[in-house]
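Read through the structures below before going on.
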Structure I
Amino acid sequence: MTSPSSLSPASEDAIRSRPVVRLKPKAEARAIRHGFPWVYADELVTDRRTQGLAPGALAVLEDGERRPLGLVTVNTRSKIIARMLDRDPEAEIGEAWFAARISRALALRERLFATPHYRLTHAEADGLPGVVIDRFGDAAVVQPNAAWAEALLEPLVAALKAVTGVVHVVKNGTGRARGLEGLAEETLLLAGQIDAPVPVPMNGATYMADLLGGQKTGLFYDQRPNHAFAARLAKGARVLDVFSHVGGFALAALAGGAESALAVDASATALGLAARGAEVSGLGARFATRSGDAFEVLEALGAEGAQFDLVICDPPAFAPAKPALEAGLRAYERLARLAAPLVAPGGYLGLCSCSHAADLAAFRNASARGIGRGGRRGQLLHTGFAGPDHPMLPQLAESGYLKALFFRLDG
């Protein structure tokens with residue numbers, strides 16, 4: 001870390017020209033120095049000058065002894081009041097800066113994937129706090145989930161187009177994260193033209209992603225390795241995919257040789273896209289859908305005496321934050337309790353959680369309780385996480401949110 005005494009006069013002038021925000025004297029600067037990217041509101045001195053900064057403003061962060069820690073973006077409306085952008089307090093945040101970050105992220109994805117279909121930037125883990133970009137061939141969906149990214153969206157998109165060559169760019173400004181930043185919800189086409197769902201090859205199937213009207217960015221790339229593991233269990237199997245979205249586990253299972261797959265989701269629109277994906281993939285004859293509340297459908301299937309060789313439940317976040325943790329864990333337990341009896345003897349049950357607040361141990365315990373309450377016992381075969389295009393920042397537990405548990409149930 002550069003100390004004030006080692007800065008040149010010109011560098012000191014450059015830093016002084018920017019607003020300065022300072023950690024409280026007792027705030028722990030060590031975590032920031034070691035890579036933690038956030039400063040919480042109760043850790044920062046919020047004097048009148050700091051309170052006057054516009055949401056997303058850039059400022060130099062100093063520790064309690066006035067030593068610069070780096071360049072941050074400030075939003076006094078958010079509990080995460082400052083996010084680290086660059087360890088260099090002199091960094092210029094413009095198109096060239098974005099291009100360097102995106103180029104680094106692109107190099108990793110091009111090494112990992114044969115086609116340009118992946119999460120291109122995973123927010124803090126790729127050095128772009130709050131910025132998610134999913135790529136769909138020559139199209140991309142940008143989620144600017146922090147005020148600074150909203151303010152600098154133009155150079156961000158310019159850099160994205162220049163580095164990757166994408167032509168069509170969508171801004172997806174929806175979701176809980178934007179609300180916490182005080183940002184309005186909106187979805188806009190920023191470049192090019194998109195007038196139909198986009199086909200995405202993945203795990204031997206073709207998924208149809210609605211980039212303008214679908215959930216989140218239109219497709220969940222994070223489950224790709226877990227889809228692949230489920231497909232290994234699916235050969236010759238009858239598959240039930242609950243919270244299927246646009247085909248999720250069902251299409252991967254069919255591509256892996258499943259006898260049949262039933263996709264369940266509350267959204268008839270999403271299931272329509274799943275059916276189109278099945279047809280395009282040549283799997284339509286073995287694919288069926290059932291629209292409705294997942295818990296109600298599971299109860300109905302149980303009453304019907306339905307049995308499947310592989311059942312997978314991939315719900316939305318039941319515990320998106322700590323206040324919802326207990327209720328969320330009860331929901332995961334209930335889901336396992338209803339799903340377990342539908343698994344044929346010796347069959348498999350996959351349970352997933354994308355809840356930040358529910359760690360792996362808590363989710364695993366809730367799932368095991370539910371399986372037991374459903375009258376079944378089993379062995380845990382595999383624990384899966386998000387794919388490598390969703391890297392985790394080691395210092396930030398929230399960047400590793402996805403858990404997938406696969407059980408083999410007894411007779």
Structure II
Amino acid sequence: MKPLANFRVLDLSNVLAGPFCAYQLALMGAEVIKIETPGSGDLARRLGADADAAAKGMGISFLAVNAGKQSVTLNLKHPDGKRIFAKLVEQADVVVENFRPGVMTRLGLDYVALKAINPRIVYCAISGFGQDGPWAGRPAYDQIIQGLSGLMSVTGDADTAPLRAGFPVCDTIGGMAAAFAIAAALAGRGKDGEGCEIDVSMLEATLASMGWVVSNFLATGKPPVPMGNENFTAAPSGAFKTKQGLLNIAANEQKQFESLCDLIGRPDLKTDARFAARESRKQHRVALKSDIEAGLATHTAAEWEAVLNEAGVPAGQVLSVPGILASDQIAARDFVHEFDAVPGLDAGARMARSPFRVDGERPAPDAPPPALGAQTREWLRRLGIGDAEMERLFREGAI
């Protein structure tokens with residue numbers, strides 16, 4: 001099922017938030033044309049763990065979120081580059097960009113200008129702080145947003161916080177929020193045919209995703225504190241040492257707590273005044289954790305995982321990335337997609353597919369990530385530009 005199959009997206013974005021957004025749209029069937037700077041393209045082409053791939057302009061960071069897209073190189077500072085882009089806008093449904101606020105206005109390609117070309121256009125601008133406000137003009141990367149949002153202040157424990165999350169979570173959340181807003185706008189556009197301007201702030205997207213932490217402070221005025229692997233909403237709920245390996249247990253309900261006590265051979269904990277009630281367990285979580293870990297010391301994390309889940313107590317090993325990707329669950333769900341060959345590389349590539357299924361099928365990219373400018377000539381011909389004119393545009397650096 002490809003619900004966005006009839007929509008065309010112009011992706012002007014770079015690195016992660018914007019490309020991740022457009023990748024989600026491509027997975028759902030949209031035709032995504034990546035507009036890149038001639039000669040260099042998306043910075044992510046030169047990023048990633050494989051230095052050889054990065055040197056070839058197909059860095060792993062680029063491969064991760066650009067499969068299924070086309071690449072057209074245009075110099076948007078050149079009058080002819082702008083003219084060609086305007087022709088593409090005439091035939092497009094969506095424009096995605098993640099430049100710093102004001103860049104598209106200076107180029108003469110902001111929402112007002114593009115709406116005059118195509119009133120149906122859905123224009124999505126992703127930025128660190130939004131298109132207005134006193135911080136709007138600041139440069140922003142994921143780590144900057146992690147720090148400013150308060151996310152780092154609640155990550156880690158009393159000794160390690162503030163601590164950066166282990167992946168660019170703010171970029172990713174911002175991109176997902178943008179994809180959702182675009183899909184909603186396209187669904188709503190059918191009512192009157194008018195497009196709209198979407199302003200996505202990575203800072204606000206991150207704060208929105210921190211719902212419980214933010215709401216608890218707004219309601220009580222009590223600042224959240226870093227609690228490491230502990231869950232501030234319940235106890236015992238966190239990571240526990242075993243005979244071998246770390247085990248996450250979330251015995252958040254009374255029945256689950258009582259089952260846990262029985263399984264680890266400590267039924268006495270159920271009637272201990274410190275642990276009998278939910279709130280008192282939270283107040284005495286350190287002592288409770290010590291008693292539970294003593295009981296868990298008889299078996300490994302893998303063994304306890306099976307026993308606890310069988311009894312209805314939520315539990316899971318703390319795995320590495322290689323560990324989870326090698327699991328039977330991920331294999332059974334067909335989450336990883338593989339291309340035998342990728343343009344510009346002497347090898348194939350594997351990448352994550354969509355995080356959901358539609359009618360039992362998991363959306364997957366239709367094509368591998370494109371080489372820089374791979375579809376430029378094709379699109380120029382479709383726009384009625386002949387070979388002689390095309391060569392002039394190449395010589396002048398417009399494309």
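Since every read-out is calculated from the coordinates, none of them should be taken as a lab result. Note that this is a predicted model, so its numbers are computed, not measured. Cβ atoms are built from the backbone, for glycine too; each structure is taken alone.
Taking relative contact order in percent (Cα under 8 Å, 6 or more apart) as the criterion, the top-ranked structure out of I, II is II, with the highest value.
Using FRET efficiency 1/(1 + (r/R0)^6) of positions 76 and 340 (r between Cβ atoms, R0 = 30 Å, to 0.05) as the calculated read-out, with 0.30 as its value, let me know the right label among I, II. Only structure II yields this read-out. Computing mean projected area of the Cα convex hull in nm², for residues 100-179 alone across structures I, II gives 6.4 for structure II.
The greatest value of mean count of other Cβ atoms within 10 Å over residues 260-267 among structures I, II is that of I.
Out of I, II, which structure matches 1.07 when Cα Rg over 2.2 N^0.38 Å is calculated? Label of the originating structure: I. Which one of I, II has distance in nm of label points 7 Å out along Cα→Cβ at positions 28 and 124, as calculated from the coordinates, equal to 0.8? That value comes from structure II. Suppose helix-only ellipticity at 222 nm (-39500 (n - 2.57) for each DSSP H run of 4 or more, over all residues; to 500) works out to -9000; of I, II, which structure was it derived from? Here the read-out was taken from I.
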